[in-house]
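No lab work stands behind these numbers, since they all come straight from the coordinates. These figures come from a predicted structure and were not determined experimentally. Cβ atoms are built from the backbone, for glycine too; each structure is taken alone.
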Structure 1
Amino acid sequence: MQRAGEFFALLTGGQFAGLEQEFGEDDQPRLAGRRAGGEIVPVDGLANARSPMSTGTLDQLYLALRLAYIEDYCARSEPVPFLGDDLFASFDDARTGHGIDALAGLSATAQPILFTHHRHVVDIARARLGDGADVIELS
């Protein structure tokens, strides 16, 4: 959970500092985000009018959990490719940049491969990673 929190902090550009585990009134554990200022923000499933996290932030959280799992798995066994197809569909450009950074960080233990049909995602990857972005264009 600590590594997922680190990925979450990276993906949110520091708006969240990590993840916490809280217990509800029913004593069941619940996941929550910890903002940089210390505020605890519960994760209430899908974003809605009452949810404190936006859909984009929940998508960042889900990606952080997946990346931490992949990294942990690769540390214990043979490294695997991580295929992402339009992972950043609900991300704005800033969030996409943070996502590109997170995937680049994952490349030490896994092989992240990102499929996209959005030119701006490619442009952001090239701007963030320079020659470290291996872009293959299909026609």
Structure 2
Amino acid sequence: MKKIIILNGPNLNWLGKREPEIYGTQGLDEMIQGLQLQFPQVEIKAIQSNVEGELINHLQDAENDASIDGVIFNAGGYTHTSIALADTLKAMDTPVILVHLSNIYAREAERHTDLLLANSNGCILGLGKDSYTLAVYYFFGLDR
């Protein structure tokens, strides 16, 4: 059984409430429950934090846990600002797929910078909750 951590950053606990025209009307818990129903053969541990240091701790914990097959990471606004998160990803061997619900490159200019992408295995963006679904599918192709 694959074991994946879905790590969500700041304000993603407000999905369904915050800018539903961009992020949709489904809450984070509902989205995670939907993924668990869609992928019963995958153990999904979902974590959300608004605190940068806590996100770093969770990434380091995933790296230190040999049972983790990968991390799906939506860093929210920290995508565009956090060198500390980029450094953490750079030090990791555990695969990390970045996801964004919206297409950050079709939005405000300050969202066009992604400090994390170069240190990840890839990024899926702009497909709403399907960005997460496709990231889970990615981990089925990995032999770990």
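Observations
- Value -9500, calculated as helix-only ellipticity at 222 nm (-39500 (n - 2.57) for each DSSP H run of 4 or more, over all residues; to 500), assigned to which of 1, 2: 2
- Source structure (of 1, 2) for semi-axes √(5λ) of the Cα gyration tensor in Å, computed value 28, 18, 13: 1
- Comparison of 1, 2 - label where distance in nm of label points 7 Å out along Cα→Cβ at positions 24 and 80 is highest: 1
- For 20 (relative contact order in percent (Cα under 8 Å, 6 or more apart), calculated) the corresponding structure among 1, 2: 1
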